[in-house]
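Any read-out appearing in this document is the output of simple, stated calculations on the displayed coordinates, not a laboratory observation. Every value quoted in this text rests on a predicted model; they were computed, and no experiment measured them.
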Structure 1
Amino acid sequence: MSCKPLAHWRASDQTAQDLEVHLGNVGSLSSVFASKIQLGPAGELMGLLHDLGKYSQEFQAYIKSAEGLINPDEDDYVDAKERKGKVDHSSAGAQYVCHQLFARSGVEALMAQFFALCIASHHSGLIDCLDANGEDTFAKRMRKAQVKTHLDEVVKSAEPAILERCAVLATDPALAANFKALVQRIVQFSGAEAPCQQQIGLAVRFLFSGLIDADRIDTADFEHKRVAHHRPRGSYVAWPLLISRLEKTLGAMPPKRPIDVLRNDISAHCLAAASRERGVYTLTVPTGGGKTLASLRFALHHAEKRKLDRIIYVIPFTSIIDQNAQVTRAILEPDDAPADRGKVVLEHHSSITPEQQTWREKILCENWDAPVVYTTMVQFLETLFGAGTRGARRMHQLANSVLIFDEVQTLPINCVHVFNNAINFLVEQCNSTVVLCTATQPLLHRVDSGKGAMHLAAQHEIMPDVQKLFDDLRRVEVRDCRKPGGWLRDEVAELARAELERAGSCLVIVNTKEAALRILSCASLLLTARHCSTSVRTSALRIESRS
């Protein structure tokens, strides 16, 4: 066994991971992730320092005792179960950033706080900097006693190469310049104090996301060797190949009905729009217009054109996700390409049980490492705003992506401003493109700009004539037949009978099963009815002619 300080121990083959190796690996990965917002050196610096506290004798005694590497009779042995969670190894690196590297002012002091906060929080989730009483808990953490953080001890024990590299990164003028440029861009685009503050917070979370994902990847890949084999690490099936599979499918679907012609026209406009610059776009298409394949066509071609990393579909209903993901998987993972099976489309939502997922899918759901991801609005908001580390770990994957929001009008009203500010941050600072798909576009760009309004592209609507499209796809005529006192059950039954004679069938929707049965009892025996309740709050009767 190596005599160097340990980061992890793999019991399966009695192998140690040296702390220096772990810090270097995490620094390299974190740099790649942070470079998505032009802060690669910041990511490397945080990665090199995140576990600096593990150089302490206290932590080394703890990990070696836990792994059975110290005889219980030796003086260094400690009760690992009793010490679990009590050995602070994250504060030292945070204090090192604040006290040693950036004891300055202005933008560098702010930068030091960003980095220190991420390092100190890399196991707990981003800590609250103020408690309920208004006390500065972050400053208190940075003043934590040496006896608990072991800062001076670990600085003396750390490999010189680690600290020398940190010094080079910290004193590089480009680091502060790039950080300042990011803050200035946020101030420029946000336009008001509240959106600006929120987006600066999102920048912190983005750096945090890259750090913890890098840490978790390196740790898991060391502890479970087969895990590393399943990670694509961004090496996906190429966009041109996926585009060719979609275009082949579309080419094999010649129009046979008038609605097919309309769907082809919608798809063609999505293809044309794919060459546009990054931005926030709207795709306003009525139900039945073929948004699933049309939006996929836009996303694939746009991702190829703008050299983006992935496509993420955010959908409010799991039933729609199941259906759309199945359609997309059949096209992009065809039977004649068995090697790509399970390597293109990734589903991450509550309807997928652990038993349904492969080992590989479970790994990739942790950080959305796939070219096409289907998830829910709940998971998306958790990624941006949730506590802890599980959701935050995926945030950096939202950069350099095409984000398709289906049925975006279902966004909870109390989330509108934070959602808008997050989307603006992803588009303006993270090189992403967003498409808002629905038949009823919410006016997200017209809400209070002081709290956060959506920054739509100058020519944001993909369809050139939305009103004509709605006229052409009109399938429903709404008539307001309400009357004082409401309708009696026998009147509803008579209305159903009249509609049956006119159209051959009708659907009656009521509030309860009891109401459905009573209306059914009022209907003629010449009618057949089928109860098709889908929830406890709504019931329906499908009434058809017996003949």
Structure 2
Amino acid sequence: MKKLIPLFVVGFLSLAVVLVYQLRPQKIAPDYLQLSVENEVSTFDQTLAYSDDAFTVMSQVLEPPFQYHYLKRPYEVMPLIAENVPEVSDDGKTYSFKLKSGIFFHPHPSFGGKLRELHAEDFALALKRIAFEPIKSPFRSFFLETLVGFKEFGQMVGDDWRKLKTSPLSGLKISGQNITLKLLRQEPNLIYYLALSALAPLPWEVVEYHKNDLSHTLVGTGPYQYLGFTNKTYQLQTFDQYREDFYPASGDRYANTQDLLKSSKEKIPFVRFANFHVLSTEEERWDAFMQKKIDLLAVPKGLLSRLLGNAGKLRNELEESGVQIKHFPVQALRWLAFDMRDPVWGKNLKLREAVAHGIDVEAYIELMSQKTNLKAHSLMVPGLPGYDPSSSLPYHYDLAKAKQLMIEAGYPNGEGLKELEYATRGNQDVNIVEATFIQEQLAKLGIKVKFKVLTFNEFLSQGRAGKLQFFTDNWLFDYPDGENILQLLVGSNAPGINKAGYSNPKVDQLYSTLRITTDAQEKIHLMEQIQEIVMKDLPWIPLMYESSYVLLAPHVKNYRKSSVARNFVKYIKLTAEERK
């Protein structure tokens, strides 16, 4: 662990770095946008990939039928490669839309050097691969009880991927470029599912060429084509046969006040090349930005003091250098979780309650975010339907009460309690700092905690396999509906995205009702009921709502951060100015 440095020293060093940024002249090449991701992507298979780093790269290349409006909040879904918003039958069980013609896939050896046009069958294949059971797609649960014939299709093709092409999926009808989806029941969130990269059309030739292993393959119809991974960098280049597309001509109040509409109706994409550098540590990302190797930096929480120290003076220095500082809310929740299948921790509610009362969340937020994040008081996050700013959790930091609960749990001062294994959500410094904080907090209750330091990819794989006893988790919403996070608490999703292995029949029943409810107020009521049960059972301890400070190089224009609208690169414009 690094030693703590006094704040005034951090401020001085940071100011020196800023001055270096100011004084180093460098001519900007407007055709290159340099970005970063935190981890190497374990798979680019759109049916399987489920990490923010993967989505960040993939969303520039793949195009599902629909997308989110870049400049509007609340989020508005609009056609991308679809010609129209879906037509929905009166009973809400049939969705129909048409894909645009004249759209082409990026080059691939399987195309024999010819342009390969998009067909509706390519969308069908993407959906069928989600149903293909051996892939174990995290998106499978979205359609399992929703789409007619989806479950039966998976059983029919078994483990033979070659059957994907010719086997019919009864709930999917194709006629030319027209697509019809027949549902078992109403699914109000289907329009959000159709905006997921997992449903980007996929050519059979590519699947066949790679024998259904698309881990390192990324072929889409988007504005950028994937060139490969070299020197720890994912390289993208504009697709010369990309259709005509234009920057949005309207936006919300933020878009207007932040000058995000100056490029209205201009042809996109603007930038010729986009590189995503794998920079695994906070210091790597900070140094890369200050050395002008990347153009955008979501400031790591551990380095926020470099922006916000000394009553804002340092921030002024950054602004004077031409660097833009933006603050964005992020639709994300962070929480502590227990393995509810554990014979001790999963069965002893008093133990979990002791931890809930024994964690100083305010101190946690100060340590992890320099007080820039908000304390969580529900499972819903600000900006989502169902979020209630007046709600509260049924516990608070109270060390005396926590110690009493340890006695009631049968483990006074931790006596007789085996060591608790905490798994980190990555192997960066911030993950170790977080683990150490939790270890020290629980030591006050006599609970001994040991670390299991995992890479992020290891955390995901072990979590989905149900092999984590105690851990911190985080959820960036896939679509703007509270149902998206509540699926992580459904019994049928464990093992899988329900890493805690939590199962409560009443929650499962309420969630099933929630999924088919179209009345907005009824949905909110159902979410409230689920939250009340979950907070009593306590598989999770909500900690904080995430936010993000982003630094933009002076020449970067049109950037707006979003946790669901990830296809942002096509909107970015670089001005050919010199930094001094």
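Table for the structure above
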item	result
Origin of the value 20, where relative contact order in percent (Cα under 8 Å, 6 or more apart) was derived from one of 1, 2	2
For helix-only ellipticity at 222 nm (-39500 (n - 2.57) for each DSSP H run of 4 or more, over all residues; to 500) computed as -8500, the structure of 1, 2 it came from	2
Which entry (1, 2) yields the derived value 3, 15, 22, 21, 17, 11, 6, 4, 1, 0 for P(r) over Cα pairs in 10 Å bins from 0, in percent	1
